[in-house]
Structures are given as C-alpha cells and as structure tokens.
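K.L.:
Below you'll find a set of structures to go through.
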Structure 1
Amino acid sequence: MKSQPLITVRDVPASSRFYQQLLGAQSGHGGDEYEQIVLDGHLLLQLHHHDAHEHPHLCDEAIPVGNGVLLCFETEAFEAVVERARSAQVHLLEEPHWNELAGHRECLVRDPDGYKVMLNSPFDPNA
C-alpha cells in the first residue's frame with residue numbers, strides 16, 4: 001500500500017509551482033483542476049481544485065482549509081529544501097530545529113492555501 005495524499009486548493013497551477021519549487025519536484029500531470037507532484041517517478045502529492053463538481057464530497061466549505069492536516073515530507077536534502085523555502089520567501093512557521101522525540105531536524109511552513117507543511121530530515125538514531 002502507498003499513501004497518495006490529495007489536497008484541495010484554490011489555484012492548482014500556483015500550488016503546483018509552490019510545491020515543485022519547495023520540494024525540487026516536477027509536474028506529473030498539469031492542468032487547472034488537477035495536478036500530481038512527482039519526484040524521481042514517485043507521486044508525492046495530488047492537488048485538486050476545491051470546486052470539484054464531479055467530486056461533491058471532496059471539500060466542505062464550512063471547515064477551514066487545512067484544519068488538522070499536516071503534510072510531512074522527509075528529505076535527505078533537508079538543508080537544501082529549507083534554503084529553497086527561504087529563497088522563495090516562504091514564511092517559516094517554525095525555524096529548522098532538532099526534534100528530540102522524532103529524532104530528526106524539522107521546520108514548518110505554510111503553503112498558499114494555508115496547509116501546514118513539515119519538512120524533515122531522515123530519522124537519525126545516533127544523534
């Protein structure tokens with residue numbers, strides 16, 4: 001089984017550019033209503049326009065976007081991803097730091113739609 005997260009967004013192309021730049025990924029589909037963010041042939045994230053008429057249960061307008069959702073991306077290139085976020089002037093909600101309980105470095109950013117995005121290094125049992 002593989003996780004294939006899908007989030008609803010207001011502007012699919014803008015969100016696609018955000019995630020491609022932040023994660024160093026590519027478009028796997030392209031379009032104004034649906035997109036796939038891929039890296040090295042692996043699907044990382046799906047983006048779908050929030051006004052999805054063919055999927056009436058995809059989005060509940062009464063619930064704030066991203067409430068209770070944390071998108072987590074582990075990367076060997078943690079420092080490079082953080083630098084890309086800084087260069088793109090992405091607001092860091094939490095600066096890079098060591099999370100003792102998780103055993104990795106992490107930082108938290110917010111995407112254009114308000115979703116919280118955790119960027120983290122791999123688990124390091126020796127640290």
Structure 2
Amino acid sequence: MNNQPHKDYALEQRLGMLLRLGVIISAAVTLIGGIMYLAAHGAAPASYHVFIGEPPRLRTVGGVFAGVARGDSASVIQLGVLLLIATPVARVFISVLGFARERDWMYVGCSLLVLALLLYGLAHGG
C-alpha cells in the first residue's frame with residue numbers, strides 16, 4: 001500500500017499550521033507594540049508637514065532586538081513585521097526538511113534554490 005498521499009497531506013497540514021501560527025504571532029506582537037506606542041505617544045499631535053522615515057536603529061535585526069529589550073514600542077512593532085517576513089522563509093525551510101524526509105530530491109533541490117534566493121534577497125535587497 002502506498003503511504004505517499006498520507007505523507008504529503010501531513011506535510012501540507014504542518015506547513016499550513018506554521019503559516020497560520022506565524023501570522024497570528026506576528027499580528028499579536030505588532031498589536032502589542034501598537035498598544036505600547038499609543039499608550040506612550042497617543043496624545044501627541046501629528047505633524048504631517050515633513051516626512052520622517054524610520055530611524056537607523058530599526059533598520060537592522062540587531063537594532064530591533066536591542067530596542068525590544070529596552071521596551072521600545074516601535075521596535076516591538078518592527079519585530080512583528082520581521083516575524084511576518086520570517087514566516088514564509090520558515091515554510092520553505094520546513095518544506096526542505098519534509099521533502100528530504102520523503103526522499104523527494106527534486107523538490108529538495110527546488111526548495112533549496114527558493115530558500116537561497118529568499119535569503120539572498122533578504123540579505124542583499126535594498
């Protein structure tokens with residue numbers, strides 16, 4: 001009896017759960033950061049005359065983690081965004097492991113290529 005459809009279904013279920021949990025966790029972290037931000041700055045008047053981009057401390061992963069450790073609300077929001085970005089990357093990584101476990105080497109190779117492209121884009125993207 002061929003057990004392949006059952007293995008494929010189990011992998012799909014794990015990947016679906018990973019995506020759901022990643023989105024839920026990132027949304028919760030972002031919501032917590034938003035509440036923290038509003039509690040600290042909610043009464044401040046908004047000034048839309050000059051655009052001020054994100055500060056340099058929020059442009060690196062290390063800077064975000066350092067800000068989260070300090071309790072900086074903008075860093076917590078940025079951590080939620082990083083978690084959201086990491087979710088599909090983790091999905092591809094888990095796919096590589098699942099396909100390797102099934103010994104489906106063509107899909108392992110394709111998934112590794114996709115993972116390499118994602119990591120290259122994250123590391124070198126502008």
Structure 3
Amino acid sequence: MEFTVLKTITGFLNTNGGRLIIGVSDDGNPIGLEIDGFPNEDKMNLHLVNIVKSRMGIPAMINLHMHFKDFKESRVMVVVCHKANEPIFVKDNNTERFFIRTGPSTTELTPSQTQSYIKQRF
C-alpha cells in the first residue's frame with residue numbers, strides 16, 4: 001500500500017497537483033485509518049513524512065500538506081499535493097520511477113517518455 005500512495009503522490013506532484021485521501025476506498029466509502037495500525041495520527045503522519053523523504057526526496061516534501069479530518073463518521077488523512085517545480089521520482093529498490101496523473105489514474109512513463117515530458121513540463 002505504501003508504494004501505491006507514493007506513486008499517486010508523485011503523479012500529482014509531476015502533473016497539476018491534487019488531493020489523495022487515505023482511508024477512503026476507490027468507490028468513495030470510508031474505511032478509516034484504524035486498519036493501518038498506527039497508535040495515533042502523529043505516528044501515521046511521521047511515517048508518511050519519513051517514507052516520502054527517503055524515497056522521493058526533500059523537494060517532494062515542500063509541496064505536500066498533510067492533515068486529518070472526519071469523513072462520514074470515519075477519520076481520514078488528506079494529502080494535498082501542489083504542482084512541483086522540478087521532476088519528482090520514486091525510489092523502488094535500485095530504480096527511480098517517474099509517474100504522472102492521467103485523468104483519474106496514475107501512469108508510469110518510460111525513460112524516453114519521461115525525458116520528453118520533463119522537457120515540456122519543467
């Protein structure tokens with residue numbers, strides 16, 4: 001699940017920004033944060049900050065704002081992603097991967113597509 005969150009955040013940062021709501025299923029129903037097993041919201045927030053910094057870098061963090069809110073009687077985490085000023089990659093073992101948002105989904109670009117996209121976007 002962590003990688004799915006990171007690739008979605010990266011896609012938002014590399015495109016036009018957006019919001020990721022953690023604790024809501026794809027069909028819009030609340031599932032809450034309890035299933036993630038964190039003892040409190042601060043620990044969950046710190047965990048996300050740490051994995052973003054280690055796998056995406058500090059430039060990604062300056063374009064993110066995380067907060068918690070109530071949604072249909074469940075607690076959710078909202079990650080607001082602002083459009084980045086430089087390309088953001090996700091480290092996946094020894095590989096850096098590049099994602100963009102394409103409508104309601106996140107798409108990984110090939111190296112040649114990434115190069116072309118970066119020239120146009122940044």
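Readers should treat all values here as calculations from the given coordinates under stated rules, not as data from a laboratory. Worth saying up front: this structure is predicted, and the values here are computed from it rather than measured. Cβ atoms are built from the backbone, for glycine too; each structure is taken alone.
K.L.:
1, 2, 3: which one has relative contact order in percent (Cα under 8 Å, 6 or more apart), as calculated, at 33?
P.N.:
Traced to structure 3.
K.L.:
Can you say which of 1, 2, 3 returns -27000 when helix-only ellipticity at 222 nm (-39500 (n - 2.57) for each DSSP H run of 4 or more, over all residues; to 500) is computed?
P.N.:
Label of the source structure: 2.
K.L.:
Work out which structure the value 3.9 belongs to, where distance in nm of label points 7 Å out along Cα→Cβ at positions 69 and 93 was derived from one of 1, 2, 3.
P.N.:
Attributed to the structure labelled 3.
K.L.:
If Rg and Dmax of the Cα atoms in Å computes to 14.6, 45, which of 1, 2, 3 did it come from?
P.N.:
Matching structure: 3.
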